[in-house]
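Please go over the structures that come below.
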Structure I
Amino acid sequence: MRFLLAALLSVTAVTAHYTFPEFIAGGAGTGQWKYVRKTTNYQSNGPVTDVTSTQIRCYELSPGTASQTYEVKAGDTIGFTAMTSISHPGPLQFYMAKVPDGKTAATWDGAGQVWFKIFEQGATITAAGMSWASQGATKVTVPIPKSLPSGEYLFRVEHIGLHSAGSAGGAQFYISCAQVKVTGGGSGSPSPLVSFPGAYKASDPGIQINIYYPIPTSYTPPGPRPWKG
């Protein structure tokens, strides 16, 4: 009986995990892993839990994972599908990183202090507890800042499951990176810039937190504040 219960709990935990396999542009999906780098969890759906690992960057299955680059315009709304849905409570964030001269989105690894946040979605807090607008979503999108300079970028989605985050290493990171080429851009200067790994510590208050009791009075997602463009 104990074995059966443990097995059922294990299955439930796995099926509650999720991936972001498909890039969204123009309100439509573009095919799984076509413009999104295939992630290490493409079969297991399991999360990254070590914020000091290079997997916290794009969670890539292997360097040079074959993906195409999708052309979009500054100001367009883009995003990802969540398979099968975002089942855990926690914040949703989007980052971008401009590909350096001489490299392409298809070959660049995203290393260095190059990432800037363009969106963060925290919690709604009431006497009943914390609620998260992204929980249950099957699609998540964000507009590209209109003043973003033209060029090739890595576009990173991150959702942090905080249901077991009361101790260091308990937070679960679900991540994917798409490859995009932005046209019709402006002359903005995205900032602040951070690196992955490097942007987070396991003890950051937005990462190590008991979201259930006592109910927090405030919540700020980890990392820099978003660049508004």
Structure II
Amino acid sequence: MAQAKYQRIVLKLSGEALAGDQGFGINPTVIKSVSNQVKELTELGVEVAVVVGGGNIWRGKIGSEMGMDRASADYMGMLATVMNSLALQDSLENSGVQTRVQTSIEMRQVAEPYIRRKAIRHLEKKRVVIFAAGTGNPYFSTDTTAALRAAEIEADVILMAKNNVDGVYSADPTVDATATKYESLSYLDVLREGLAVMDSTASSLCMDNDIPIIVFSVMEEGNIKRVVLGENIGTIVRGK
């Protein structure tokens, strides 16, 4: 059996990734593909935590641009992440993978409240843990949630699974044909050049806790497993 390079990971999925080509909502084909890839990791003995965004359903920034109170708009976004998390949980469990959803906003009828030690225990028992509802606070993104939870559970790496790019580029490759892809970057490179890896709060948190980030495309079947096995795909961000 292949040997995984990382034993405990945080997989960060954007809501847009779950929408796939349809651009809104949850694409059944995509969520099934993600579930199958996560199952492959559990079969390798990897401990998997997942943070899912909510942009396929609601974006707090759009709400605030409409004149909505920013905090209210962000709370709506947190609820969108819960919907995505429950959908992913259902898909994983239909594939035979034991899964727990933990939310930063208590809603005990549908999920457990986030408790760090309980989350770690679930991971040790080889259950997939999905962290929903962001950090539970407005003004913080799900990127920051991924960085925070990775630090709390002492994850080896954060896997940033993207649906529209296969790594970090010097510019938006969909707009600028001359954009070049980076194989590796330092945290300071990301912050100094304002590269679109994750927001600056999340990047700083990863830098302070020395958590590497790997940015790659989730749209190619099997890519999550390839990254965990140590294949050189995407872009890695780490200290130098």
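Taken together, the values in this text are just the output of simple stated rules run on the coordinates, not laboratory data. All values reported here derive from a predicted model rather than from experimental measurement. Cβ atoms are built from the backbone, for glycine too; each structure is taken alone.
Assign the value -2000, calculated as helix-only ellipticity at 222 nm (-39500 (n - 2.57) for each DSSP H run of 4 or more, over all residues; to 500), to the correct structure from I, II. Don't jump to the answer; show the numbers that get you there.
Details: I: -2000; II: -12000.
This figure was derived from I.
On relative contact order in percent (Cα under 8 Å, 6 or more apart), which of the structures labelled I, II is highest? Each step should come with its number before you reach the end.
Working: I: 25; II: 22.
Going through I, II one by one, relative contact order in percent (Cα under 8 Å, 6 or more apart) is largest in I.
Which one of I, II has distance in nm of label points 7 Å out along Cα→Cβ at positions 20 and 212, as calculated from the coordinates, equal to 3.1? Walk me through the numbers on the way to the answer.
Details: I: 2.6; II: 3.1.
Computing distance in nm of label points 7 Å out along Cα→Cβ at positions 20 and 212 on every structure in I, II gives 3.1 only for II.
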